Structure 1
Amino acid sequence: MKIAKNRFWNQWWVAYELPTLAWACVFLLLLAVSCKSDSKDELVVAKVYVPEAPSYTDAHMWYIEQNDRGQGADVFYIPSTWEFDWYTPDCVISHWAAPSLPLHREHMMTEMTEVAQYMADGNNFYSPYYRHITLNTWATLNEDTIRRRYEAVAWKDVKNAFEHYLTHYNQGRPFILAGFSQGGKSVVELLKTLPEKHRAQLIAAYVLGYKVTPDDVQKAPWIKAAQGATDTGVTICYNSVSDVKYLKSVISAPNVMCINPVNWKTDATPATLHDTITVTLSPEHKVLVLKGFDGSSLPNILNILNVGDYHGIEPWVYSENLRQNIQQRIRAHRQPTK
C-alpha cells in the first residue's frame, strides 16, 4: 500500500531542500574558523552558536489545544528533529534548532498540529518549542556526541518546559507523555527523572520511533513495558522497519520493549493495517516488521533514516490506532479494575 503524502509530508519535503548557499557557507566556515586539534590531525570548529534559551512563561513558546470536555486528560507532546545544522549570518554553525526563528517554529508546529489532530481529541494538548539537536548530529552515529549536545541544550529545554507545565498547566490532572524520535528520547529522559508523586498521575508514555535501553530501565525500574491495550502507568515503544537487518542502533537498539500498536500484542502475532499492510513484531529484536508498505515517498535523511527502516511514519501510519488507544488508557486510568 502506498500512503499518499499528506500536508505534513508536503511541508517536510519543502523544509529539507538544502540550498547551495548552505554548502558554500560550510566551506567558508571550515576555512575561516577551524583549527588543528592538539591531540589529533583533524579539523575542529572553533565557534559554535547556541540559540537563546526559550522562556516557557512566554505563551509564544507553546502550542496548546484545550479540548477536554470532562472525561479526558492532558497530553504533553515533544516533537521530533526538524533542522539540519545551520549558520548565522556571520557563518557560525549551530547544532540546535532556534525556537525564535520563524522557519524553525513553523517546522515544529507542522508536527504539533498534525499530532494534535488525534492526540488532542477530547484532551488538553501541550507541546513546547525547544532547541532540539539537529539531524546532522544524529547522522554522526556517535552516541557520545548526541548525548553531549542533547544534554547541554535540548534536555534543559524539555525539562524546563515540563516543570512549567506541571506547575502552571497541569493542576493535578492525569497526563500522557508522548514524543516522536528525539521527542521519544525526551520522553524516556523525563520518565527517568519523574518523581513518584507524578508517576501516579501518568496514564502512559508513548515512545514513538525511539528505544528504551537496558540502562534506562536499570536506572529507572518504574519504566514498565505495556503488555496490552489498557494497562496504565506503562510505556508504549516501537520502531518500524522493512527487515530486521535495517535496525538503526542510534534510534532502535538496544531496545528492551516493543508492542504492536495494531493488535496491542507483544508476541509475533501479525496484524493487518489499512487492509494491505502486515505488521509483525519481532520479539527477538523488539521491532515491528512491515510487509506491504511502500515507503518510497519517505525522504532519505542523510542516508541514515528511512533507508530500509520506516522511521518517518511512526506517528502517522498508526495514528487511528493511537487515537483509540489513548482513549482506552484514559478510561482505564479513570475507572481502574477493582
Structure 2
Amino acid sequence: MVRDEAGRLAPGIALPGIAACALVVAWLSLTTGAYPLALGDIVEVVIAPGESDHVVRLVLVDVRLPRFLLGFLVGAVLAVSGAILQGLFRNPLADPGLIGVSAGASLAAIAVIVLAGTWLGGWVAMAGNWALPIAAFIGGSGTVFLAWRIARRAGETSVATLLLAGIAINAIAGAGTGLLTFYSSDEELRSLTFWTMGSLGHATWQDLLVAGPWLALALVASPFLARPLDAFLLGEQVVGHLGYRTDWVKRSAILISGLGVGAAVAVSGLIGFVGLVVPHLVRQVLGASHKTLLPASALLGGTLLVGADCLARVIVAPAELPIGLMMALIGGPFFLALLIKRRVI
C-alpha cells in the first residue's frame, strides 16, 4: 500500500521521491544563474578538466559547486535541528531560534562587522575572511552552552528553564544587536542588514572547510537520538523507564542542534522557517517516528533551501534576493496554509 490508514505515505515511496527532487534541484543549482551551463559543459569539466573552458570550470567548480553543497548542508542541518528540538520539547512550533542560537550567532557576527575598526581590528585582520563565520559560530554555540548551563541543576537539565533561558538570551542578544546597529555607519549597516537576511551568494570552499565538519557531525549524530526522541513523545518519565538516560538525551539533543545551527548561521546568515516548516511537513506525510523523520527532514530541508536559492538567483536577475527573504516568502504562506487546513479538517 502506498498510504496507510492515516493517509501517510510509506517511507519506501516518500524517501526516494524526496531524493529525486534533490537531484533535480542539484541540477538546477549547478546550471542556472547569470552564466547558464549546459550538460555538455559539466560533463567536459568532469571528464577532461584540463581541456574544458576556463570560465565554465571557474563558474562550476569555484562558484556553483560550493554554493550547492553549502546550501544543502545548511538546509539539512536546520531541518534536522528543528525536528530534534520539536521532539525534545514535544512542541511542533519549536525551532532552533528558541534557545538563542540564531540570536547569539547574529550578535557575534554583527559585532565583527561594526567593531572591525576598533578593538576587534587586530583579531579581524588576523582571521581575515574567516573572522565573521568564526565569530558567528562561537556566538551561536556559546549561547547553547550558556542556556544549557543555566538550565542544569543537580545533574539534570530542566527543559522549562532552558526555554526561559533561551527567551532571556534572545532578548539580551537582540538588545546588543540593536545597540551595534545604532552605532554602525551606513556601509556597516548595509553589510549587517544583508547578513541578517541570509545569503549563499558568497559561499566558498573556505566556508565549507570551516562549517562543513560541524554540519556533517550534526547530521551523522542525529540518527542516534531517534529512539530516545520517540520515547520523549510519550512523556519524559517514559524515557527513563525505557532505559534511556533522560539528561543525556536532553544534553545531546541541545548540543547537536546548537553546534549545527551555529555553524549554519555562521556561513549563511539568518534563514528562518526551514527548521519549523520542514519537520512539520514531513511529520504530516510520514508520521512522527524519528527513525524516518530525521533523514527525511535532512533530505527535504536541503532540497527546499537549494530550490529556494535557485529561485532567489533568477527571480530578480541579474540581482539576487536574500535567501532568508525567499524562505520567508515561501515558508510563511505555506505554513499558514497547513495550519488553516488542519483547523478546517
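Things to note:
- Read-out P(r) over Cα pairs in 10 Å bins from 0, in percent, for residues 132-259 alone, computed value 10, 31, 32, 19, 7, 1, structure in 1, 2: 2
- Of the structures 1, 2, the one that -9000 was derived from, the read-out being helix-only ellipticity at 222 nm (-39500 (n - 2.57) for each DSSP H run of 4 or more, over all residues; to 500): 1
- Among 1, 2, structure where relative contact order in percent (Cα under 8 Å, 6 or more apart) as derived comes to 31: 2
Any read-out appearing in this document is the output of simple, stated calculations on the displayed coordinates, not a laboratory observation. Remember, predicted model here, so these are calculated numbers, not experimental data.
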